[in-house]
Structure formats: structure tokens, C-alpha cells
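**Q** Right after this note come the structures.
Read-outs: derived from the displayed coordinates by stated rules, not from any lab. The shown structure was predicted, so the numbers you read here are calculated from the model rather than taken from an experiment. Cβ atoms are built from the backbone, for glycine too; each structure is taken alone.
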Structure 1
Amino acid sequence: MPATTASATSSRPPALGVAEARRAILERLSPVTGWERVTVRNALGRVLAEDVIAPYNVPAHDNSAMDGYAVRHADLAPGAETTLAVVGTAFAGRPFSGLVGAGQAVRIMTGASIPQGADTIVVQEVTRSDGERVTIPPGQRAGQNLRRAGEDLALGGVALPAGKRCGPADLGLIASLGIAEVAVHRPLRVAFFSTGDEIASIGKPLAPGEIYDSNRYTLFGALTRLGCEVLDMGVVRDDPAALETALRDASAAADVVLTSGGVSVGEADFIRELMNRLGEVAFWKIDIKPGRPMAFGRVGDAWLFGLPGNPVAVLVTFYQFVQDALLTLSGVRPLPEPAIFEAVCAEPIRKQPGRREFLRGRLSAGEGEPRVALAGAQGSGVLRSMAEANCFIVLPESRGDVAAGERVPVQMFDGLV
């Protein structure tokens, strides 16, 4: 843990580093129980509960990878052209029924079964043919341009492993095996609510000092895209009794409870105290900016994440900690790794060592290498910076100020958010 964490002050418990906090979360989690069978179309975004096994070889038969001519390699002269008689045509789905004999060739289309006797495909672009005879240049390799039965998947092989979250290509692969239904983990049930006397729901005029609740809508979008069953419990006032009731109801109905606000050290921040009383708090501070006050633990039988109240901090902590936890609980393995690479920073950035910072950036193509710039104001309440960004600029705990032209780590939103 860096020497500059909150442990420097005896009255404040130590804050965890980002990697330490991720480990503390993920090592406690295991997939929820329960699964169901769904049709292939309904498997998009769902997590496989068992391996998808190939019921036959893919491809099912030796076939041609190219349009051309099926020949016997032994008939081809090694150093000169060879002319062969064309005795028929093989189409995909309509194979040539005869035998390719000495001195013969069969016109063949991509995907067509290899005729009996042939062992090599010569692409049509290098040949000359009048329809009855074909001339083939030297230099052809035995077995070229063939796709062997079972080359993609062997009978009984694992086509897709349990724990795979199905994407469009996976649906196509399942369908290509003739499988109509697959077993998937049940959707994760997630309850969420915002806390605070100043939070107002959209659709009504703001009273003095109130702000509209954006956090529930960003969380709704993030949870829905993960395929969770969401339970929106609205806004809960800063009242211990009301918060306790909300936490009890949420933990009884869901696998995971997400709250926003109420986890710092203010007089009206009750979530952490209620977690201690109703369950356990594993930690409640992380060396991160934005998002330092984030609580993790249990309430009843549900896992609870107490997220900060500021809109950007909610999204940063969700994508850096909560999303992988939800995927783990949903049965995903291994977890997807968001790509992190370096880009040239287009402007200076001020930073104090001690916390890992996730700045909202805009990556663009540079002259020979990508460049990244800040996506507007970086305050933790400026949600517009997230809407206009396409990446995080990730500055490590030990990093100080960044000069224009220096390289910085970048984590793309694509595949993450």
C-alpha cells in the first residue's frame, strides 16, 4: 500500500489500493445458483451454465476452401504445366458422385465436398480451362486449400465453455451446430436506490437546494446492459429508519444491493453504519479519485456496494469494481480484461501522488500514434465529462504531474462501459 494512503492519520482507517480492493471483492464471490434453458435467440448476453458440446464434426466433411479444381497431386508434373480432363463439377450441397481417376480433375466450389480420389485443390485463378480440359502450373502443394472434417470442431469437443457470456458470433456458432437451446445462469437480481434529502426524482419541479437524481439512471443503464434483473427502489431520505427498511427490503429481494450516496463521513451518511449493524463492512475507502468513499460488504444474504454520491464517481467505481463483481456472480469466467495501452498526452495534467486517478479523456488518432486529451472539466460531479469521453486516462498512485507529450495509460470505454 502506498505510504500516502489514509493510514497516515490514526483517526482514519487505511484506504485500500485499487488492486487490493478488487482482490478483496472478487475473492469473496462465487456465481449465484440456479439456471434455465433458453432458445438461441434469447441467449444473447447470457452466461453459459454448461459447456456447449459439438454433436458432430465441424466441418462435417472434407471440403474445399476455394473455388478451383480438385485433382490428384500425384498427377501433377513437379516442374512443368499439367493438363487434365475435367470430368464434372462439385457444388456445396451437391457433391460430385464419381471417382477422380488418373489424369482427371473436377471443377469445385468453395464448401463443396472433396470428390473421392482427389487430395488437392488448385485455385481457379492460376489455371487455364476451356471447360473440358484444365491446365495447371507447377508448384502446387499436396493437400493445399482443403478444410478437413472436424478442423474447426471435433465431434464431442467443447464448442463454447461454461462461463462464456454469449455474443452475436456465439449465437451463430451454436446455431451452426443445430442446437436450439442452451443452459444459462439465471439473471443476477440487483436492487438499487439513491440516498439524500437533496435528491429529487425527474418529472417534478426542484425545491430550493434540490438536485435531480441522475445516478439511478446511469446505474439502470449499466445494469440493464449487463443483463441483470433490476429493482429500482427510488430515492431514500437521510433517515436511519427509512434507510434500514430500504436495505432490509432490498437485500431480501436481490442478490446485490447498490446504493449511491451516504458512505462518507458526514453526519447524515448512514449506509456504512447500517451495513455494520445489519451485516458486515469489508472496507469503505479506496485510494482512488474520484470515488474514495466506496463501501463493500454484506447486508443479510445480499452483497452490498455503497457507491459515492457524485455522478462521475458512481460510474468510475461501478466500472472499476462493481461490474467485474456482477460478472463473477453471474458466472462469467474468465473475466474480460479491458485493454490498457499508452497514448501521448496532448496537454499537461496536474496530479498529486497518493491515489490512482481515472480522468475522462478523448482519444484520437495522432501522427503515427494515438493522442489523448481531457474531456472537459474533471470534477466528480461533472457527468458531461463522461458523456463526451471515450476513455479513462489512468494515472497510477505514484504518478505526479504529467507534461504535454508524455505517455499515459489509457483504458478505452469500448468493451468496458
Structure 2
Amino acid sequence: MKGSIRNIFYFSVMAGLIVLVGQLQSWNVALSILNLCLISSIMALGVNIQWGYAGLFNVGVMGFAALGGLAAVIIAMPPVREAWAVAGSGVAVGIGIFLATSIAALLVYRKLRKGPLRTVLVMLIVILGYVLLRIYFDPTTKVIEKVNPASTGYLGGLGLPVLLAWPVGGLLAGAVAWIVGKVTLGLRSDYLAIATLGISEIIVAVLKHEDWLSRGVKNVNGLPRPVPYEVGLQNAQWFLSLCERLGADPVTFSSIFVKLCYAVLFASVLLLVLWLSEKALRSPWGRMMRAIRDNEVSANAMGKDVTARHLQVFVLGSIVVGIAGAMLTTLDGQLTPSSYQPLRFTFLIWVMVIVGGSGNNWGAVLGGFVIWFFWIEAEPLGLWLMNFLTSGMAADNALRLHLIESAAHMRLMTMGIILLLALRFSPRGLIPERNHQ
């Protein structure tokens, strides 16, 4: 089967599976899966930029997705004016100490020659700045967290349109990725993986414990939507007229309509990121990145700054992941720091890239759809399978009851089976990387 026909076949099968879910379960479920598949595909594209283009083994996906979620809170939530009134001066002092520390460390790093003295001075400046920040800012955070802690207890955001949070989430993730990359990109691939995982855990720990910033484990609820609310649609005359023409129930169709609006927004972002990724991959820059990936020694001998290019692609991939993280928080309508688990935001995204085809942007998109679809549908499929296999047993049979109860844990086994089948029969992925001239 030719490549283009094969790719159309794969995506047609995925579209058919989503339609089948709509027919057999409900269109609300099908559209929910579609929206999460779109976001997962964008996140997979970000990882593919890092791994497929440059061979960077980043397992800190979770941290950059969390930064995108934080950006949604900072941009879209309204400011808590009581908190700013009682702690505004303390926040200003804290920001001043942070900026002064950063500038001082940067000046010392640039002015002094590379050596032990520069390293020691930079570390001393950072440690001193951190101590001063905690001394002056800790009392401020306690004051902030005491302001109506049941509903706020944090500074809030800027009250801007939530769509602005998506590019801001990418920029925030990219800025942190630049700092992380300056520290870690000189490491060997396995050490890079350990370092990025550790840093992502630090980011999530900050979100969990700094209540003044993100409400911690109390979560931030009620983020504004970029699409209409169901209640508003049900009271809108144009929507009621549309439901009457379609013969649809306004309550059910309002939920479907909202999910369709989200799907249009998410698909637009996915297509834009995919188009930019394809343009970059086919450009001289993309050929240079693949040359560095395949043989760093030869690329370095040809005069390419390998570390600088690695930093560049690491930041670009993290920006894409940050955008996806902001989109996911917007869809959920809340920031839940405890939900940023490596299983969901690192393992699954990497499986998407591997199964779809590392180095191929279309493969990453397909992997995002395949893996997330079966991650969601593994439980109902497992329940159906267990009921079928035990249909001949008595209703109160202990083995039958155990197998049916275990159906809820089919997800990990399903992911393992998919990964093993892909590695056995298509080791380069469902849509493998092509040689671009």
C-alpha cells in the first residue's frame, strides 16, 4: 500500500471508530474523545519536535503541560482584589528580589570567564536571593492564603480572554525550557531524561504547594470558556430554533454544540502547528537538525553549534507542549495540580510518538488519536470482553465477578499490547519517517 493511501486509510479508520462510539455510546462521549485526541496530538507534536527532529529524550512533558495550565489561570481568572489590597507591596518586593537575583546572576555569568569562581559566585547569588525571597515573601504568602481560603486564597489572574492563555502558556513553557536547557542539554541522553523528569516534578510540586499562586490541591475552578455555556444556549432563541429544525433535544444538543465549538478551535490550532512543523521539517533548518540527530560528531565537525541547536529545538517543542497544556486546562475548566501524573502526560505522549512514527509529524498526530482513543475505550471494551468470556458462568461465580471488576484496569495492559504490536510489526511507527530531499 502506497504511503499516501495508507495514511488516508489510517485516519479514515480512526474517524470511523469515533463515529462508531457516537452511534453505540453517545455523541457526547465521541466528541469528548475527539477533543482530547486533538489536544494529545498537539502535545505529541511537541515531543516529536524534540525527539524526532533532534533526538532529545525529554521526559519532563508533565511539567511543561502544567505550566501551560498555570498560564490559563494567570491570564483568564479575575484578580482577587482583597488579596492584592493586603499583600500588593509584599508581592512587589518579592518580584523585585527575584529580578535583582536573576540580573546579578546573569551579569556574573557573562562577565567572568568559565571556571570554578564563576560557578561558585553564581550559586552564591542564587542561594542568597532565594533566602531573601523566602524571608520577605513567606509572610506575604500567608496573608494571601488567608483571604477567603474556601473560595480564593490566591492572587487570581488578569481577567483577560482565555484564548490569550494558549500562546502565553507556550511562551511560559518556552521560557522555562530555555532555563532548563541551558543547564541540562550538555548532559548525555540518559542523564538528560533524569534531569528533565526531576525538573518537571519540581514544577508540579510548586503548583501543589504554593497556594498563593495556584490554590494548590484546592484547585482553581470555574475558568472562563472560549465557547458558549449550555445554559445560555438553551435560553437563546436562535439555538432553540435550530434544535426545532433538527428535531433535537435542546439540553442534549447544547452539550454537543459546545463540544463541536471546542473541536473547531482545537482542530484549528492542530492544523496550524502541523503546518508549521511540516514547513520546518522540510526546510534547511530541519535537514540540519536531522543531521545533528543522526551524527553529532560529524555535524560539529562541519561547524554546527550542536548545543545551541539542541536548545532551540528543546524550546520549540516545549512551547507546543505548553500550548496543549493551556488548551487542556481550558477544556477542563479547572487547574488540578494533582492530576499532572507522569503516566498521563509523559508515558502516554511518548507511546503516541513511538506508535505513530517518530520523526513524522503526521505519525505523531495519528499516534495521538490511536493511543488516546484506546486509553479511553479500553475500560468499556474490557468490560464487554469479560462479560462475553464469562457469559457461560453463573452470575455469582467468584471468577466471573473478579474478571468483571478487573475490567476497569485494562488500560495499562491495552497500552502494552498496542506498543508491543507496533514495535513488532511496524518498528518505525504506523507512519514512519521519510527521507526529505
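**Q** So Rg and Dmax of the Cα atoms in Å, for residues 47-142 alone, computed for just one structure, reads 18.4, 49; which one of 1, 2 is that?
**A** 2
**Q** Hey, mean count of other Cβ atoms within 10 Å over residues 39-46 derived from one of 1, 2 reads 28.6; which structure?
**A** 2
**Q** If you don't mind, there's one more thing I want to ask. Assign the value -25500, calculated as helix-only ellipticity at 222 nm (-39500 (n - 2.57) for each DSSP H run of 4 or more, over all residues; to 500), to the correct structure from 1, 2.
**A** 2
**Q** Where is relative contact order in percent (Cα under 8 Å, 6 or more apart) largest, in which of 1, 2?
**A** Largest value of relative contact order in percent (Cα under 8 Å, 6 or more apart): 2.
**Q** When mean count of other Cβ atoms within 10 Å over residues 103-110 is calculated for each of the structures 1, 2, which structure yields the highest value?
**A** Of structures 1, 2, the maximum of mean count of other Cβ atoms within 10 Å over residues 103-110 occurs in 1.
**Q** Here is a follow-up. To which of 1, 2 does the computed value 74, 60, 52 (Cα extents along the principal axes in Å) belong?
**A** The value was obtained from structure 2.
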